[in-house]
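What follows are several structures.
Just so you know, all these numbers are worked out from the coordinates, no wet-lab data involved. All values derive from a computational prediction rather than experimental measurement. Cβ atoms are built from the backbone, for glycine too; each structure is taken alone.
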Structure 1
Amino acid sequence: MHRDDLETQARRRAGAKMGLYIHATVFVLVNLMLAAIAAASGKSWAVFPALGWGLGLAIHAAVVLMRTGSFFEQLVQRERAALQRDPW
């Protein structure tokens, strides 16, 4: 792989991971604030946005980890080997 291609791929992966970290940080901060507001009002409604958003965060994490983790790399290597054997 060419050095520029490696740099591009590394930046893309780092960006995807950074996006996940930012998403998780905002999730925690906002839900802590919502929990504090709900506790001050004596209600327990804050669990509902946390569950919904938590599902979205879990999906985001799954996508990022599959694309940047070893599972994705193994699939890419298998496909590369298959294409080298028979490109059609």
Structure 2
Amino acid sequence: MVRKRVEFTGRVQGVGFRMRTLRIAAGFPVTGWVRNEDDGSVSMEVQGEQQAVSAFCKAIEAEMGSLIRHSATADVAIVSGDGGFEIRA
């Protein structure tokens, strides 16, 4: 089990990025959240088995790579009892 925090920059707000991320997450056994940040970036935390998290992140890149200028990924602490994937305000 791993949990990753990913910061996306580029044209990632006002283009349906969070809703598309939520839709993509439904196809993977992952939990976590995605939200817009005040600086125009989008943050996401995703948790699951390493292979599922990697595949999910690759699916985001495949579908929305043209909108993403840069992404930075870091390991963060596992959240016990995390359930589902959601959009946060």
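Determine which structure produced the value 1.7 for distance in nm of label points 7 Å out along Cα→Cβ at positions 17 and 73, calculated from the coordinates; the candidates are 1, 2.
The read-out comes from structure 2.
If we compute relative contact order in percent (Cα under 8 Å, 6 or more apart) for structures 1, 2, which one ends up with the highest value?
2
Say we calculate Cα Rg over 2.2 N^0.38 Å for every structure; which of 1, 2 gives the highest result?
With respect to Cα Rg over 2.2 N^0.38 Å, the highest-scoring structure among 1, 2 is 1.
Out of 1, 2, which one gives 5.0 for distance in nm of label points 7 Å out along Cα→Cβ at positions 9 and 41 as computed from the coordinates?
The structure behind it is 1.
For which of the structures 1, 2 does the calculation of helix-only ellipticity at 222 nm (-39500 (n - 2.57) for each DSSP H run of 4 or more, over all residues; to 500) return -8500?
Structure of origin is 2.
From 1, 2, which structure was mean count of other Cβ atoms within 10 Å over residues 25-32 = 12.9 calculated on?
For mean count of other Cβ atoms within 10 Å over residues 25-32, the value 12.9 is produced by structure 1.
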